[in-house]
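Quick note: the coordinates plus some simple rules give every number you see, no bench work behind them. Quantities reported herein were computed from a predicted structural model and do not represent experimental measurements.
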Structure P
Amino acid sequence: MNNYDAVIIGAGACGLMCAAQAGLLGKKTLLIERNEKPGAKILISGGGRCNYTNIHTSVDNFVSENSKFLNAVFSQWTVDDTLNFFEQYGGITGQEKTLGQLFPVSNKAKDIVATFSSLLYDTGQDLWLNTEVKQVHKLAEGFEIVVDRGGSSQTIVAKKVVMASGGLPVAKLGASDFALRVAKQFDIHVVPTAAALVPLTITGKDADWYASLAGNSVFARVYNDKIAFEENILFTHWGLSGPAILQISSYWKAGEQFTIDLLPKFKLEDVIKQERNEGGKRTVGQLLNDYFTRKMVEALGKYLPLDIKIASLSKVDAKLIVDVVHRFKVKPAGDKGYDKAEVMRGGVSTEELHAKNLESKKISGLYFGGEAVDITGWLGGYNFQWAWAAGFVIAQDL
């Protein structure tokens, strides 16, 4: 039991990559996973297809108190390294989808996990499933790890420990705050956490309006004073979802509002002007039918004079139409929580870690990677690229 170079806690993206890379370097690790199989979140990502990286990855695609911290990590493991790794060891080639997202040509997330399963077997790494780590203790040299395996308690000794146990989203997939608790146990600062890449809820007087549009999707520009995203939004019975909403949620806090441009590819001022030049015989509603579904136009009737002919529009009404369509204000009541979130925002502060290898500055031999760290990527494969890179750089130091 004392022969492990490292115990890696969590067989998600970061933990699997770390164990595989350590094995390729001739190291011996024990990878511990509380689920009955590895890669639970990998298997459901991208609708089971797994958008395993993004070709546009840069430090600007991440939310953190110090996203520049990533420069040192991404300089060691690039998107090309990810592509080469999966092609070499899994026979996986990528196909680009929307906004730089890469999926396996097979469209099967299980191929990603299978790549790691084969590597762990080939390099002689140990994988314990259905095993929960209960405690991590620092010894004079190395660590003592107490686990519950099959209902019985066991103690393992290892030189180093890697915390790759993820964050709080999706409890049914085994999510827990264990990495955060270990950090606090060792007096390592944790940036306050929150759900990210998460649908947002609307309550109060506007709730019925959003619910009436449930199922309607609109290509939009969603923005606040920090960032802007152009992708689809989806109206739901409880508020808003869709890629653009998930993206902005990582930059939103309770009590804040953001703005939606419901027609980002057109300037409604110009459209109205052209309509006037052609006689302006159509109504506002008929004009908007060119761009939105009938249901959406009917819903906008709560705010707009749909029955007025364009030729009869006053300057005030014309400005109102432009403002509502291009600058639609939203103030969510909250979000759908960790069970509906893609990832967690916040986590172990980057100030507590060495950028080169993600080792704790306070506790020698203790490493943190993946979702447990205050590094949160955008939607679309960025979080996987961070996880692969984190696993690689940690493995180099084991």
Structure Q
Amino acid sequence: MPATAFSVRFERELDVDQLAILMTGTQPTQDRDGAELLSMFGDAIRADVQCSSCGKFGAHIVQPAKSRASKAVLRQAHFRFVDPNGGDAHHPFCEFHGNNETRSTQDSLLNFGSEKSAETRAIRLLVCKGIEQGIFDQRRIRDMRQWFFDLKSATRFTVSMPLEAISWAHALQHHPHHQRWQFHPSQAAMPAFDWKAAAKKQFTEEHFHLFELVKGGLLPFEDATWRQASELAQKYHGREVFDVTKLQPYYEAAISLCIFVAANSGIDFGKRQPEIYRWKGAPTALLALCALVLFVSDWDMNVAIAAFAKLLSAPEPSDGALGNVIGLNPFHEYGAWRLVIASGEVAAKSPNGLDYNARLAAIEAALREQHRQWKEHQP
């Protein structure tokens, strides 16, 4: 369920209670919550409130669910987007489309006002400064969401590769392909010859064309991202989805800016060294803020760095509540989807099946047979 949505009139991200306060001038209470206060504003809400993800209008307020016995809130009031015919108003690829609207959270949305860690507190302060200094505002944050949504939705592909492709590509990533050695049957005459090591080196020779693809499309990613890729491939198999590879130049720019900011801002963004961001990923809040600053800077790195310099040198904001905004991590699931696409490309060029262990076993058996035949012809 979209707990928050964007109000064009008030130019900010709001939940139901916040919208009620601004539209009615009345503070919600336990006896009369925000959804009830807005009951007479249905037409105005449908024309004003946009989905945070796809930008569609047609918002309705869904009443909170409360326990009859204790009156405790079991489900918060939220927004539902309905088209003129009563159907789902969201874009088909929107994260809230269909059954996904029942989700309680949206992982790609970030609460810049969070104070759960030193990192998010630092980002909140920078967001406050950015708004107060006029570098960006909630309208521009909303514009960025729409821009990224339109960019992704312009190109699509169908998830059609075999589901085994993910585990196959993952195995190739971990395979020691830099260890190359040409097998000859005479080598197996060594008293402690390692057949499994020989099979792995022969695997490299027979599949070397695949490792070029692995280096270009699959590295570097951690096991958790591979697991997520497998889950996405199963969930969306046979369905059309966004082609997130279109985000690659923007992702690389945002990561580069994250590294520069973390290394030169004097702010502690955690134990991870900035250069590791290229392999392990940047802190999510920092990545979202860097994407926003790049967006308002027309993706000019030096303009974005100048904006950060202004943020860092600006005085303490007069209004700390300015940071209470919902931002966007436009690269949510980017790495996992990139693995799905790359794994499909690798699978398409793998003529001998997609079972890594079975392939190793077959190669070892073939090597042993070569040695047996060679041995028979020795004097």
Structure R
Amino acid sequence: MNQMIKQSLKILLPLLVLTICAIAAYKINENPSQARKAPQAKQAILSVDATPLTRSSYTVRLKAYGEVRPRTEGTLVSQVSGTLTKVSSRFQNGGFFEAGEPLAQIDDRDYVAAVTIAESDLIQAQFELEEERARGQQAEANWNRIGKGKQASELVLRKPQLAAARAKVASARAALDKAKLDLQRTEITAPYAGRIVDKKVDVGQFVSTNTELADIYAIDYVEIRLPLSPRQVEYLTIPEQYRGDDPKPAKGPDVEMLARQGHRQYKWHGFISRAESALDSNNRQLYVVAQLNDPYRQREDGAPPLKIGQFIEATINANTLNNVFVIPRSALYQGKTVVLIENDLLVRRDVEVIWTDEEHAVVNHNLTAGEWLVTTPLGNPVSGTRVAIRSK
């Protein structure tokens, strides 16, 4: 019996499975599935900041760096020898002095005596000249008596002797002038208004002719050499000098200078006076010279005097560019592309950039007044992206 049941199950079970599969296939075939379309998502709108473009003027400001140098410097030397008997209280390192001010005194007693001797020699020479004139006149009178109308020689008339007497007077007068000049040089005076860098002698020291007394420099104005690239020079009107021109410094563009003292900084104002005559052979840059007048005056803001060799950061007010677009530098992509808004869509556009600084870019062409410039940094903006301006 059990054997019969097992045989029946072996036959019925496969038939049952086939029947179920056939029914399932029929149902699927009668009721095919239909694909449902999802509703299209709305395109996201990018919110950005933008500003309308307007034409304006822009003054190019050139950044350059240099160090303070005196307009002239040199060494004060003794022109006579002797012992220093006195020095000025300003004759010290860092001391200021004015043009013609006495700085030191050399013992002048020998030179006073030399002047007295020279004066005596001149008086003696003048006496001998007058005596020789009288002898010449007497010789001419004698010849007229005994010469029987013949022409007398110059030696007979004592003309060479008279010329020698005159030469002796001239020599004695020159010796006196020299003695007076040496006496005058015992007082060492300042050749110009300046300051002492290095004092080398003091009271009681014997100095010889050409002994170095001190290193000095002029203080009426200082100069700062500023290197400029050809690109910068293009926007700067430099006071050029030509052969035959007045050598006095010309007043060129204004320069604002920042001088730091510790953690504080002070402003100074000067101007470009000239450009140097040659380009630097190493970097092909042109050095212009900024002049700063009276840098050692006392100022109301308490700024200390400038020091020679001090580092200066200069900003030169160069040419003014008119009728241009001035945009934030951050709105410039890859140095030549800006992003505009047209019909609420982003549009990339290449422009001609004629100048850039740390904050601004100046554009001359390929923009129109009234267009909206995107000022929000976008990274990699894509043209056609729908946008909305945050606030107009």
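For which of the structures P, Q, R does the calculation of Cα Rg over 2.2 N^0.38 Å return 2.29?
Checking each candidate, the match is R.
When Cα extents along the principal axes in Å, for residues 85-228 alone is computed for each of P, Q, R, which one produces 60, 42, 33?
Computing Cα extents along the principal axes in Å, for residues 85-228 alone on every structure in P, Q, R gives 60, 42, 33 only for P.
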